[in-house]
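All of the numbers you see were taken from the coordinates with simple rules; none came from a lab. All of these numbers come straight from a predicted model, not from anything done at the bench. Cβ atoms are built from the backbone, for glycine too; each structure is taken alone.
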Structure P
Amino acid sequence: MGTISQAIYSRSPTFLQDLLVSAYGYRLYHKRYSGPLYHELLEQVRRCRSWSPAEIEAHQSERLHQMVKHCRSNIPYYQQQFAEYGLHENDITTTEHITRLPVLGKQTLREHSPLFKQPGAKPFMLQHTSGSTGTPLALMVNEETYKLAMALLVAHEEYHGVPFGAKRATFAGRMVQPASNMTPPFARMNRAENQKLFSSYHLNSRTFPWYRAELDRFQPAELIGYPSAICELASHYLKSNSKPGFQPRSVITNSETLLLWQRERIESVFGCPIYDYYGTAEYVMFAGQDKTGLYQPNPIIGITEVEISPDSDDTGRLLATTLTNKQMPLLRYDLGDTATLMNASGTTIGTPALKSINGRIDDYIETSDGRLIGRIDHIFKGVAGIKEAQVRQNFPGKATIVIVKNGIEAISEDRLKRNLRERTEEGFQIEIRYEDSIVRGNNGKFRSVIRTKKNS
């Protein structure tokens, strides 16, 4: 919603807020899902699941060549880059040739964003993002790319048993009412998509009975949203020794790194599998988990690369190249995240199957000798009594584990410390601190690791 619409919404009674949410939902529905282009893209997404490696390579190579040609002719930043590197579009005719292009960092995009825009082009939509720096950035997106992103999510959900239009309960960063207003209802209905938007900011032990009753009444076929928010919901079921009065077909998570202990807790409570997906605000990559749990990058929206780190044979930084968005094309864009290949000897460019997408470099723990250790959520496996936890690090070789307890059960601090040291180093310094809650970011997202670089 715009600023004025948001102001009207916040001053309206609940019944009118429901109407406003649905009205906005119908507007988005028309923009996202209407017209022959959307339906063509959805069918293409469905078909591409059966493409052979040769068909994927042919499609991506042709689209890449055309995108590079477009950039060289129409995008000021790349006109400068191609001249500097002495490149022509005929130098890049297959996906393997993409490494001839330089990597694009987020800071470069922020500092020179006007140079990435196609002169005179009118965007279908503007994607506003602030990122970790807080510097605003408006990304121009064409109709094909935007509707393709919608089709990719729809196809991901239906592939995992939830047809479009089925009831969805969403737990994400939407502020449906002020956090200080602890009077229910804590959800609003978007009738356009048969979607109930639940607040993640009002859920606690006192309000949980309302959430439980409302979910039972709504009977969603799917839970979708942030892993941390859905895990918090699952924790309340466990703490209250109660069970859901509905049976979702699947749980779809996004926007945060899905941790192992979160997956186990959610699946145990709701009795269905979780299928995470990785998407980007820049619309350059979409990778949904398949039935086996592997992340499969979609070949239509972009080319995925894993640039293997020197100290690893299967993990590295994640790069993506758009194949559709000609209004603000990003080539070999550094997403700021890392990924692990399913097969260390397999391809790293195109659509490599990914065992995991590990989060940002800043989400890693640094040892005293400078090693970065990721996926440390395993340290909590087998440790009872934890509602949620966060690892904070200011200096290499030392960290604080912040814990929100789930009841009065004693926490095995020795086991936690031992688990963390097994994954880092024997002399790693660990402090354990207990807090009543862990603060989310402005977007409502939870970070399992916060590492700030300071001199020791």
Structure Q
Amino acid sequence: MKKVFVKSYGCQMNVYDAERMADALAARGYVEAGTAEEADLVILNTCHIREKAAEKVYSELGRLREMKKERAAKGRQTQIVVAGCVAQAEGGEIVRRAPVVDLVVGPQSYHRLPELLAEASVRPGVVDTEFPAEDKFDHLPAPAREKIRARGVSAFLTVQEGCDKFCTFCVVPYTRGAEVSRPVAKILAEAERLADAGVREITIIGQNVNAYHGEGPDGRDWTLGMLLHRLAEVPGIARLRYTTSHPRDMDETLIAAHRDLPALMPYLHLPVQAGSDRILAAMNRRHSADDYRRIIDAVRKARPDIALSSDFIVGFPGESDADFEDTMRLVADVGFASAYSFKYSPRPGTPAADMEEQVPEPVKAERLARLQAALDESRRAFNAATVGRTVDVLIERPGRHPGQLAGKSPYLQAVQLEAADLAIGDIVPVEIVEMAPNSLFGRLAARPPEERASAA
């Protein structure tokens, strides 16, 4: 029996891809290992969004090189695979710089992983970064029911891949390709399998998920809003979320879904990146700061209690003090429940990497500190406003202490409570009584819990 260890970096797409790679290998007799040291096959599922992503991969490969030598000395063979967006971007350069790598495979070829591994066992250094004509989802095996159950009551479901936006700082169009949407029927079939295994909450994902335009059962292209309505009808699925979105694709049907669908959680991650129109234009975002404000106003009109999240980049080439203050003003105007914020770092091959007026690192650091302080204050204010309220919490796992359970609020907040008689997968009313730095604490409220989903 062979063992595989998958180390996944970056976004939710990579988490989903890692699971599907494990599923493809399970059909060939592989079981998942807890550590790289005990694995016959180690896969680094990489992300190119992070700063110095390639350098970090090479650093990890240096460690794996020594591990591979140690295992070989004991008569144990190890295959090393680099997958994901760094694999797509670097290609054969990875094998040249790190001969320890047996296989480099891009994100569109995971369905060929068993065959590629067989080839690499005979001729190490295989590179497959082509964009195949066939749809990988049609060839990836469905995970076993017990495997889905073991992964928990919340699951990701990819509905769309790639991006056509070509933001000047981003490598995704080059590593993931053009926007492609899966047909509604195939998405529904996967959702039904998840529900049958006890999944209660599905987060549908894509690089640009609200650009979804998959073929519906009526032969028309469906929008994300239409898809959400249909997914809400799947028995057993109580909660829906989606990420990550682009402001240009927030259409009326999607905003209306936030108003009309009880299953669609009141949480929206909508990256804005900057509050300056000049910087947004340089980023090729094709929306203004006021466009973003108008979208938020429309969403809040549809769902007044919605929790908003976003992404921010500070120190983009040419960003002045005034541009940065525009970003701070937008943060104050909108009020975010959570956010991700980063210093701009060049990605090789992107237009922004060659722009003049690169902002000095000390300036970036100072601006990021100010921005994160404002975002943290906004996050704490949102969480504090939850104290005293009763919200439905999806119980996902045991808590840190005996008798304690942990789950998520509708607003994606981590919630801890004492409730030994509940089961994983229950959705129960919880009164929030205390706010901690990274979670909320609550107690079971008087309203009866939702009827337990069958795990049979």
Test item: distance in nm of label points 7 Å out along Cα→Cβ at positions 98 and 266 calculated as 2.7, pick one of P, Q: P
Winner on distance in nm of label points 7 Å out along Cα→Cβ at positions 10 and 394 once structures P, Q are ranked, highest first: P
Relative contact order in percent (Cα under 8 Å, 6 or more apart) - structure with the largest value, from P, Q: P
Distance in nm of label points 7 Å out along Cα→Cβ at positions 338 and 434 - structure with the largest value, from P, Q: P
At a computed 13, 44, 28, 13, 3, 0 (P(r) over Cα pairs in 10 Å bins from 0, in percent, for residues 226-345 alone), which of P, Q: Q
